[in-house]
Every structure is written in structure tokens, then in C-alpha cells.
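Novice: Each in C-alpha cells, the structures are laid out below.
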Structure 1
Amino acid sequence: MRDNPTERLFASEVEFTYFLANLMNDNPSFSDISVDTIIGSRSSETKDRLARADIIAVRTKQNGKNETLIIECKNRPLYGQEIDRALEQIARYGVLRPSSRLVLALPGQLADEDAVRVRTAGIELWDLATIGVIFRSQLLRLSSPTSAAFIGEAETPASAFIRELQACEPGKKMWSIYQDLIGRILEHCFCPPLNPPLGESPDVSGVNQRDFVLANFAETGFWTSIRTRYAADYIVADAKNYVGHVKKKEVLQIANYLKHYGTGLFGMILCRTGGDASATQTVREQWAHYQKMILILDDTHIVAMLNASVRGDAASVLAKEIQEFRLSM
């Protein structure tokens, strides 16, 4: 993972939007393409009757009939509440232009359950692979690293990790397999700028055993801000392959590792299904009373990090979780 935005697949959402619009301009199935267009009634006195669509275009189907597409482009990881917000935003386009076909486009991949949610809402999903299929001829002519990302047929490291995660069953039987997998995922997503994870590192008392510690000597970007704000010279991560939710005990366990004079005050619990109510409350108490920032990341977050790693942006998932947590306090 690299913190430099210029090394991502697209530096911004606008860049991705124009990239997609240019592909459509070169494809004979699409016409009347406009970018950043206001839809709705301009004379309306209320803002909820106006919206700004990323791309509007006409698509000629195989039967010769035309349909209008309204395309919402996203260049950031989508999961959880981000999916809810995207669906609400796109549904609004459908209210303003009820005869249009709605599309969500992104240069990445959604978790399977999130992809189902998008399609169940009646929204067409253009992910990395779908864009590669629709615009294969145009992408082949471009012959650039960016275009190759859409049409590459080989399994990527991110997709391989996702496949491994899905194959790893929760529970004691595969505990060591899950722990090893999480260590490799952390290294793939965050190293550099973090140093590779040190496994099972105890403190001097030998009582507190940390699954992974990653030294944070980053000079710019997200991890620099984490070190500055949370004294996180080292990032502590625990892997829990529980069948059920993480509870209060596991949060207190990682909290014991976090010391201002030791590793720092930032830690992550990586697990399968998230935390229960007691874990969530304990996380809030640790922050409010001791300024310890602990993130509980489930399979959905891990998949989102891996998908974002394709764009060199895995840390954006953590940034979003921190933001939502801090704003909820």
C-alpha cells in the first residue's frame, strides 16, 4: 500500500468519471454522453428536487431500443453504511428520472453480499470486471497500466486473499490459519509504509501477548497522522477467528497492550463478525477515559481494505471507521 494518491488507479472520483465517460464516447453502444449534469426541475424551490448526476448517457440495446442511463461513479471503498448512502443517492435519481436505468460504477469490487444488495435494488453494477467486459475493445486500444487493471485475467493478490478469507471457516479448527492469513493481509495492505508485522510479541511481563505489532515510521500520509494523534509509533493488531462476536474481554485485552510509553494508543481487532454491544461500549469507554483508539474490523472491512489496496488506498477504510467513530461520540 502506498499513501501517495498519484499511485492509485485513479487519483480522484472526477478522474475516474472522465475516464469512464471517454470509454463510453468511444463505444458505439453509447451516445449523448454528458458529465456532471443537473437533473430535476431548476425552477423548484426545494433542493430535494434537484440532483447532480456524474454521467448521463443513452445506451442502444441489442434489440435496437434506447435507454437513458444515470451513472453514479465512486472511487472509494464501499461497504456497510457507505452502501446504504450510495443506494439512497442513486434512488433519488430514479425519483427525478423514473424512466432511466440506474448504474453504480466503481474501479474495484464489492463484497458479494453488497453486490447482491445493489442489484436487488434494481441498480446495474459496473465494477472493475464488468467495465473490463463492456469496454474491452476500448481498453485494449489504450494499452496503459490503468486500462490493463480492468482487463487483467490473472488473479490479483487482493482477490487471492479474499478467496483465502472466504475459505477460512470461523472457529478453533482454523485459528492458526486465520492468524497467519491476517498477518499476510496486514503486510499486503499497509507495508510499506509500515514495517512488516512482528508476530506474537509479548511485553516485558510476558502477560500481554500481542498477535501482531507493526512499526510505524511513515513520513507522510495517513499513518503519520495516526502516529501524531494516537502516539502510535507501533500499530497493535489482534486476530480473533471467533464464530460469534468479539466481546468486552477481547477489547480490554488489546487495551492492556496499548501504553503511551510503549507501543502507543492505536490498536485493531480483526475478527469475523464484529463486536457485540459490550465490546462497542468498551471501545467507547477506552477512548473517552484513556484516549485509546481501538478499531473492531470484521470480514466486510477486511474485504474492503483488500479491494481498496488495488488502488493503493487500503488505509482509507480505517480513516472512514475512525471518522464515523469520532463523530458518534
Structure 2
Amino acid sequence: MVENISKRFGKTRAVEDVSLSISPGEIFGLLGPNGAGKTTIIRMMLDILRPDSGRIAVFGGPMDEAKKNRIGYLPEERGLYTDVKLLDAIRYLASLKGMSRPAIDAAAERTLTQLDLWVHRHKKLSALSRGMHQKAQFVVTILHNPDLIIVDEPFSGLDPVNTELIRNILLSLRAEGKTIVMSTHQMHQVEAMCDRISLIHRGRVVLEGRVGEVRRRFAGNTVEVSGSGPFDQLPQVQQARLVNSAWHLTLSPDASPQSFLRDIARRDDVVVEHFTVALPGLHEIFIRMVGEDEAVPEHTNEQDLAGYSL
């Protein structure tokens, strides 16, 4: 739980009176443009930074060293030592979480094999591709079987095949009861994966809720219709687009989707095979809420923590 936290760096307000409630066993999307304050919030949740005011409770209370061992953190920046072999890096970082050597090696073989990295285990991280390096960081994040997993841009640098692989692993972890906080700009992944979201803009929460509820909240007077007839010429229609054999119709302000459906059902020249209110995607909602403001670097006056391992 994050309750009314604020954080400033000099005169820069990074986070202002933010509250978040993250439920066990869900994927929670922490969204926002660059510079919104997302990474600062994550670092305060992890006790890397302390809030100027407000309260953070993790697993029911303040953070301590035992709780840190129950957390897996994938930062947006690459934080692994590049001059170290992959398996050696995994062994070292997993040992910091209190894992025994036999447990580390068993989990490493299983997870590296799952992510197609086992054959590269003796290579230095500097020799791995960008996508392999991202998968290696993900291995370190989940190897110790954490209860809370925080991933910042988990699909960065991944091709579609590996993106799907990471996505499926995260979904399976949620099915096991793990809690996942995910920050990403890939709105289609948020729609497909997240249970609830919070949109941060200029350090404040400007939108929150379950994904489906948020999309319905922003549904306008647009419907999707398939069938036959002069849909684009009907009097209630202001704008019409044909997309994959379905009409996307923007209705006039005096018409509602319900009244429009009643009207076309009475017409002899129209056959309706499919009718639904068109819900906007999170990408559209994101743009509508934050516009195209010039982003401010999110790490202003913060210590470079790229090499930090929680």
C-alpha cells in the first residue's frame, strides 16, 4: 500500500500525494509518460529512496531486509555486471537473496532453459545480445521465487517471440498467486495482462481502476457494426470508417448507441450481424489524459542506481 507519498529533488516535484492500493495476486499497471514519477515511486516502494511524506506498507508493514528477499525487481536500466559470466552473475545475486548453492543451480538450469539461455550460461554478459541481456535480468528477478515482482519495461529489447515468452511467464506467476507491478509504455500488453492500472502524470495519479472499467469510462458515441446496408449514410452517423469488414460509426451528440440500435433494427434496408459499443484502447486514453507534453527526465538529481540489486 502506498499512502499519500510525496518526493521532491530540490525544486523539482517528482511525486505529489500519490496513493496506490495493490492487491495480492494481481498484475498492477503503473503507467505514465517519461518523467511522470513512476521510477521514483518504484524506488520508494523498494526503500531505495525515502518519501518526504506519506507512508508505504509492503507485506503489511514497513520494509525490512527479510521482506527484500521476497521481492524481485527488474529495473529499466541494465544493472548486471557485464564482465561476469552469466551463470556466475546469477549465482552471486541469488546468494544475496539467501538461496543455497544447490537451490540456485537447480533453479538457474530450469529458468535459463525456459528462456533459451542455458547454452549461453558460460558467456560473459558483455557477449550477449540486448535481448539476451534483458532475459538474463528477468532470470535474476524471478529466480528466488519472490512473492512481489516489480518489472520496469520488461519487454524492452525483446523480439515478438521472446516478448510472448516473458508475457506468458508473468501470467503464470500471477496464476501462482504472485503480485506483479508492471511499468511499461506498451499499452497493448497492459490491456492484455493487467487487472488494474494507475496513470501517473506530473507526479500525480490522474486515472485509476480496473482496465475494463477505465475503457468503458472513456467510451464515447462510437459503435462497431457489421452486416449489410448503408451504415455510413444513416442520419445519426457523423463519421464512418470501414475496418476489417466492420463499420466504426461515430454518432451525432443527440444519438446514443441504444437509440441508434433501436432505429436501425426497424429499417428494412439494414441487416445487423454484430453490434457493440466501441471501447477506446488504453493508448488512446493515455494520449487523451496526458497529451503530448514535453517529457522531463525522470531521474533528475537522483543517484544513478543502474547497478543496484535489491
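Novice: Matching task: 0.55 is the computed value of FRET efficiency 1/(1 + (r/R0)^6) of positions 121 and 281 (r between Cβ atoms, R0 = 41 Å, to 0.05). Pick the structure from 1, 2.
Specialist: Of the options listed, only 2 reproduces it.
Novice: Of the structures 1, 2, report the one carrying the highest value of distance in nm of label points 7 Å out along Cα→Cβ at positions 65 and 169.
Specialist: Once distance in nm of label points 7 Å out along Cα→Cβ at positions 65 and 169 is worked out for each structure, 1 has the highest.
Novice: Looking at distance in nm of label points 7 Å out along Cα→Cβ at positions 49 and 161, point out which structure of 1, 2 has the largest value.
Specialist: Comparing 1, 2, the top value of distance in nm of label points 7 Å out along Cα→Cβ at positions 49 and 161 belongs to 1.
Novice: Oh, and also: One of 1, 2 was used to compute relative contact order in percent (Cα under 8 Å, 6 or more apart), and the result was 25. Which label is that?
Specialist: 2
Novice: If helix-only ellipticity at 222 nm (-39500 (n - 2.57) for each DSSP H run of 4 or more, over all residues; to 500) is calculated from each of 1, 2, which structure is the one that comes out at -13500?
Specialist: 1
Novice: Work out the source of 1.08 here, i.e. which of 1, 2 gives that when Rg/Rh (Cα atoms, Kirkwood Rh), for residues 177-288 alone is computed.
Specialist: 2
Novice: To continue, here is another question. Suppose Rg and Dmax of the Cα atoms in Å works out to 23.3, 75; of 1, 2, which structure was it derived from?
Specialist: Derived from 2, not from the others.
Novice: If you rank structures 1, 2 by mean count of other Cβ atoms within 10 Å over residues 25-32, which sits at the top with the largest value?
Specialist: For this comparison of mean count of other Cβ atoms within 10 Å over residues 25-32, the top structure is 2.
Every read-out reported here was derived from the displayed coordinates using simple, explicitly stated rules and does not represent laboratory data. In this text, all values refer to a predicted model and were calculated from it rather than measured experimentally. Cβ atoms are built from the backbone, for glycine too; each structure is taken alone.
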